[in-house]
Structure P
Amino acid sequence: MDDSRDADDADGGNAAADGPPTRADARELDRGDPLADLRERFFVPEGEAYMDGNSLGLCSADAVAALDRAVEQWKTLAVRGWTDADPEWFSYGERLGDRLAPLVGADGEEVVVGNSTTVNIHALVGTFYDPDRGEKIVVNGLDFPTDHYAIRAQLRRAGKDPDDCLRVVESRDGRTIEEDDIVAAVDDDVGMVFMPSVLYRSGQLLDIERITEAAHDAGALAGFDLAHSVGVVPHSLSEHGADFAVWCHYKYLNAGPGALAGLYVDERHFGVTPTLAGWWGHEKETQFEMRRTYTPADAAGAFQIGTPPILSAAPLDGALDVTEDAGIDALREKSLALTDFFISLVDDRLPDCEVGTPREASRRGGHVAVEHPEAYRVTEALKDRGVVVDFRPPNVVRVCPSPYYVGFEDVYEVVDRFAAVLADEGYERYEARGGGVT
């Protein structure tokens, strides 16, 4: 079983044993929080309760310092920065991969930073999809759309009809995906399974180990999109034998808008020639010999395509200082405690709402889906009251108490304002419409 699912299944966890949670309970939990000081390293918008870290994490002083250092190197070293900067730019993606590897449970050579998440899906699916292994690719009906866009494009590139070859596991309840249904969908016609670690709308955490085992038992490959878990949920990709994975760094890892993405390729696939070959994925030893023949790096670094934008990579270098200082296991523990506390408050104080996220800790990522028929208008009303959350159609207010900079009293205050919005029906003055796809 995936390490991310080994945490104790919480029971509403941090609520007071004798009754519903109170503000005093929240303050007591904050006083005992070993990660409370992390907040001081972030630029938290004044007067706001920021609960959207699963879309865009906040800026930290560490990220700014790393960016400033890179800018100064550009000023003083210019082109010499590729070899003389500290850290030197030439192996920036590989060095960041080494730092990220413990967060996803991999060896350093199996992880690299480069491209965007969607480009990495194209690169990895396009490389590893082999119709001779099995024509079908198993996905699910609650995926983030870009995953399907890229996979369907790669099926077309391979001369296959996506409508015939994309096997979609549908949700039974519109919120979650039954892992039994994923396993049942994998047969001898399947060459690849591609699933998210956490469903972007509901926050359901899937079992990477079980899905990988089912894929391999059928002779298929297993790939994953970790966008909504990396930095807040520990993983064991190498141990579980996952073939490849992709993710972004601008959510829980707080590396900034549009930050470079990351990818993992299991070492047994080293040496394969990527479908989207580019010179930065060439073996480093001969890269500047400018050979006409492409020789892929014998590592995940082969899946880099173009020259890494150092000014976009540098904030991740600083942001990882925060993650490493905190420890991924401690971040997971606090994340679960925060979401437990939030769910208890929703149950107690928001009777018109339902929690659409699994309550068991082992099945929950870092955010909570609060369902309400007027979710869009409620989201807009909350924003005008200083609560930054987001809406996902048709009826979800996503609330993310990031363990990096959110405290328990922050969560209590959010529910306080949420309850006020519902009590006075203040959301009714907002236009009813959809929005947002981040």
Structure Q
Amino acid sequence: MNAVKYDQQDRLARFKQEFFQAEGQIYLDGNSLGLMSASAERKLLELSESWKQLGIDGWTEGEHPWFTLSEELSTRIAPLVGARANEVMVTGSITVNIHQLLSSLFQPDKGRSVILTDELNFPSDIYAAESHLRLRGLDPQVFLRKIGSRNGAVLAEEDILDALTEDVAVVLLPSVLYRSGQLLPMRRITEAAHKKGILVGFDLAHSIGAMPHNLHDDGVDFAVWCHYKYMNAGPGSAGGLYIHERHHGRQPGLSGWFGSDKTKQFDMDHTFVKAKGAGAYQIGTPHIFSTAPLVGSIELFEEAGMDEIREKSLALTRFMREFAAERLPELKTITPEADIERGGHIAFIHEEAARICKALKADGVVPDFRAPNVIRLAPVALYTSFTDVEEAMKRLERIMKEERYKNFTNERNVVA
């Protein structure tokens, strides 16, 4: 392993200087919140200036008119998720978008009323699914079915496929498991589910911005994601949704003013005329300042290219894994080894995980802790070098050898 050599060959190295980072700090928490780039900051300031200079005319004037900003961005986000432009909309948040899409697509009947998910899924996705069952008079204890995990870390494909029974209406799974970094075989799951008449949705929170997707060609029915992790669009930035064009004839389950056909939106008529594509599934007025950084962030992804980003991401996590296997045997890696099964981060388990994360942060490395015992480390292709990864792992090695983590409590900190 030669970090310097890898950095010399890195075709994305130039992007590191675009991001703000504290001197001496190694930031490995981009799978929870990405760093700010100069382009994201610039666009935030530009959109703020448009309010200052244009007032209400900012809705229709300026470089990025607010009225169509979400649609403008959606056409640029679509290639990142392998979708057609009319299938994507920058709007809402992950949870709001799950509510919208389940309210639109989940139509239980006597023979098919189960929402299938997994026991490792992010809590908010579970809360949303449970609420849709209750709203339809269905007991979540009966009609929310969770696929069991192997060793509390990964999902076996055979277990997922076995769970696709005739009473399942909708599958809602993560593309990448937030705990372990496992990447699920989205196409195979979708094809198997469709053979049984089951709709399939994915939460791309831990994959968008870290790897290419092929949602349309894979036949995925719907998907949701955020833009504040690998997409680096800032805390609370507007999320995104995808709905396959085969479903565009459906009325939105939750109709709102900004889901209107834009040519009729200001007719102020009480009859809702929905937009033709994914724009119909917007609800309220777009949050311009929460969307603005994405305008700048997407420019970097368009310049870098998702294939290049994925290639470097895999190389960084492979480098990290090999270092740990050779020099940190006390940390057990729960992330699948094969590239095709791995997302953008590496997850380790250790009974002192919370204390280790605190020690890392005190030593200038920003990790991510997940209860009860997971250390997540996410090197991000656009701003993490191989030298960064090597230095971070050396600091972790010293912490473990010298047992410096014992200087900290094992109590959990509140994290996003």
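Laboratory data are not the source of any read-out in this text; all were calculated from the coordinates shown. Keep in mind that this is a model prediction, so the values were computed, not measured. Cβ atoms are built from the backbone, for glycine too; each structure is taken alone.
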Which of P, Q leads on FRET efficiency 1/(1 + (r/R0)^6) of positions 82 and 218 (r between Cβ atoms, R0 = 30 Å, to 0.05), largest value: Q
Parent structure of the calculated result 16.6, 56, given that Rg and Dmax of the Cα atoms in Å, for residues 114-313 alone is the read-out and P, Q the choices: P
When mean count of other Cβ atoms within 10 Å over residues 58-65 is computed for each of P, Q, the largest belongs to: P
FRET efficiency 1/(1 + (r/R0)^6) of positions 194 and 274 (r between Cβ atoms, R0 = 25 Å, to 0.05) - structure with the largest value, from P, Q: P
Label whose coordinates, when distance in nm of label points 7 Å out along Cα→Cβ at positions 106 and 138 is calculated, return 0.7 (choices P, Q): Q
Parent structure of the calculated result 2.0, given that distance in nm of label points 7 Å out along Cα→Cβ at positions 34 and 322 is the read-out and P, Q the choices: P
